[in-house]
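Input: structures, listed below.
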Structure P
Amino acid sequence: MPRIVREANATWEGNIARGSGALSAASSTAFADLAFTLASRISVPEGKTSPEELLAAAHGGCFTMSLANELSQAGTPPTSLETRVIVTMDEVEGKGHQIVHSQIEVRGDVPDCDEAAFAQATEAADAGCSFSALVRGIATVGVSASLV
């Protein structure tokens, strides 16, 4: 795989309590001016995003692609995969708020694949997912998987 470089931009105006920011993709036009605030990060999102939500989306995308690759290499390409990722940030003594866990829940429609083979592919996908490796540098990653 070639070296991959992607870029995004963040802007912020105002103080932390009442300010607001925007996130935009610089390498593509996939998203622009995604609003985020302290309130959307620690309370009700009200249509805005947060760094943690974007991390969950990125982790889910990376893991799902990795799982599709593992299943395809095993000769059982998926018809569909549905992945949910829940990122948890919590107070860590002496360190402030930190990402402490990322939980992956995946359901797959994979013809000719049994639960044991799906679990093995899921484990390999997690091991091969660069975002799982990144998150494991500071937190734990959990994975649950089931077939449809």
Structure Q
Amino acid sequence: MDVRFITDRSLGRLSKWLRLLGYDTVYYRGETDRTFLRKAEKEGRVVLTRKRDLAGRSHPGRVIILLEDRVENQLPEVLSRLSIQPDPAAMFRRCLVCNEGLEEVAPERVAGVVPDYVLRQGRDFKRCPRCGKVFWPGTHRDRAIQFLRTHSRVHFP
């Protein structure tokens, strides 16, 4: 996935959904100002914001001013405006909290971290090397895929 994003603090939910789809997405908690734009330029990121005044600023990179205010509409807006289709194989490969790429981890390495009933299932576990959060397939994955199918017009096999 070549497209990388930076979102301002008004787009926290969108950041998580883009990460879930596998996109490298920085959620910038500071002011949406020159520093924000410089970071985007330095890292080669597409700027996503709802702040219309950013459109008048000089910036050599791509700035997308989102018109929609709900994440289920923002996600298809971003994908459509960039003419990109997410790769289902890239889904669930980034930490939803800190954006780091996830690493496979053996079930015995997450004992005491995940619920016992989940550990007994012997599922596919991934851990964030930065924050330590552990992820595994479960009903949350099914609900996320259903949300994407229902609200975002993203197509998955």
Self-check item: Comparison of P, Q by mean count of other Cβ atoms within 10 Å over residues 17-24 - largest value held by
Solution: Q
Practice problem: Work out which structure the value -10500 belongs to, where helix-only ellipticity at 222 nm (-39500 (n - 2.57) for each DSSP H run of 4 or more, over all residues; to 500) was derived from one of P, Q. | Solution: P
Quiz prompt | At a computed 8.5 (mean projected area of the Cα convex hull in nm², for residues 9-96 alone), which of P, Q | solution = P
Quiz prompt | mean count of other Cβ atoms within 10 Å over residues 73-80 - structure with the largest value, from P, Q | solution = Q
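Every number in this text was worked out from the coordinates using simple rules, so none of it is lab data. These numbers come from a predicted model, not from an experiment. Cβ atoms are built from the backbone, for glycine too; each structure is taken alone.
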